Structure P
Amino acid sequence: MNTIKTREEIEIMRRGGKILGGMLTELRDMCKIGLDIWELEEKFIQQCKKSDAIPACKGYTSMGFMPPFPTGLCISVNEQSVHCFPIKGRKLKDGDLITADTVITYKGLNVDAAFTVGVGKVSSSDTRLMKAAKRALLESIDQVKNGVRVGKISNKMHKVVTEYGFDVLRDYAGHGIGKEMHDFPEIPCYGNASDGPFLKSGMTICIEALVCEGKPKINYKSEWETEMADKKNFVQYEHTVLVTDNGYEIITDFEV
């Protein structure tokens, strides 16, 4: 576990983050009514080949006891939550909320990001849900700097989301990242500001706004796939962030 990155590693992650940001921007622009969501997976694999990047989720096994993840993208629609995957033949409909979450490995180092986008005419409540999650992500990132406890990030995220009347997942969290996809520290979406380990300059972390319209209980549909137990909508926004002496740098170069 090497949580503090060298200058060379940081520069590689910057380049990887720029690549991933460009990929996700292209994928988001594809999310229109009638799109077969499998086309997003095909496009992503093409993007990886073109960019000399590895689709890190494809074939990933969690601690060796989960079956290999089947795709490069995690794709969720509406009430589906984390770790779902695109199925050929499912087409986007007017009013859908689609989430894409993925990791690429670039020159041995990982970067991770996610977005949710509305398709066609989206309800006012779903627009508000996305707004809450985006704001929660960005205000949580604003807490980041050397010497700050992880709990300050978690507490801010939960506070922003609940101000809108929504909630956050309890079963999944943000995390450190680098040579490993999931590294120290774990960064929950809720908690006390005085809890958790201290951030250190040179750490690279993934901050994830995992936001649900209703209650945070999830059901497992398979070893990987989850959905909200109450069938209400789920959204996710995520950036990879570098901790600096006086603040932070967003590594994944795209606008959520």
Structure Q
Amino acid sequence: MVTTGIYCRPGCGAKPLAENVKTFELAAGAEAAGFRACLRCRPYRVAGPVAAGAPELVCRAVQLIIAGVLDSGTEAVLGARLAVSPRHLRRLFRDHLGVTPDGLARSRRAHFARRLLDDSDLTVADIAFASGFGSLRQFNRDMKLVFRASPVELRSRRRKADRLAADGGLVLRLPFSPPLHWEALSAFLAERAVPGVESVRDSVYRRTISLDGEAGVIEVTRGGDDHLLLTAHLPFWEGLIHVVERAGRVFGV
């Protein structure tokens, strides 16, 4: 909404006049244009499609960003992986997504961190590294750029209903757009489970994973009408964002 400087997700209860609405392909594009997330619909809690309809090169770049190439690398590194110059890559991103590669990576990390601030009791330092940030300084700077507030301030604003209690492990929501037929999906995965790696029992999907040579376990089950619940038992939280994104791809959310 150009009059308020706030961006919303589709379906938000806010009803601005049509002439006061500007649309963006991505939340990251709205943030790059100076808009901040709506506190009512909280668009950062739902991951929408990325690069739908964009050229193949942009789609490949987005997948590399999701895989974490820009968590520690630069746009030059990303361009080299795709055999294009950083300048050409930035132009393609601005033309098709409305944001630079660095801007998209920053938004992705910040949105995941905001979910952890809301849903978990992890420390701010643990959340920074779990979300792919290289340092606490970068974490504080980027959260202020995206949300106009520090991580500590954002943690103090969380809603009581957001906090997820866990009997061991860290619990996170995996939001999806209904419908999702959980019983059929879990049965499909059970038939194709890799022995010793995956299992499905009592509608709970379990999988062992390896993080830098150390073992961990994730569990996924139906959480509500619009989200799954992922419980992670990991040796450390650094890089958690990639574990969650890989789990989301398994379930198509």
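Just so it is clear, none of the values below were taken in a lab; they were calculated from the coordinates. The model shown is predicted, which means the values in this text are computed figures rather than measured ones. Cβ atoms are built from the backbone, for glycine too; each structure is taken alone.
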(message) Given a value of 21.9 for mean count of other Cβ atoms within 10 Å over residues 14-21, calculated from one of P, Q, which structure does it belong to?
(response) P
(request) Identify the structure, out of P, Q, from whose coordinates helix-only ellipticity at 222 nm (-39500 (n - 2.57) for each DSSP H run of 4 or more, over all residues; to 500) was calculated to give -12500. (result) Q
(message) Looking just at Kirkwood radius over Cα pairs in Å, for residues 86-181 alone, which of the labels P, Q belongs to the structure with the highest value?
(response) P
(request) Tell me which of P, Q gives 149 when you compute volume of the Cα convex hull per residue in Å³. (result) Q
(request) Taking relative contact order in percent (Cα under 8 Å, 6 or more apart) as the quantity of interest, name the structure among P, Q where it is greatest. (result) P
(request) For distance in nm of label points 7 Å out along Cα→Cβ at positions 198 and 230, the calculated result is 1.5, so let me know which of P, Q that is. (result) Q
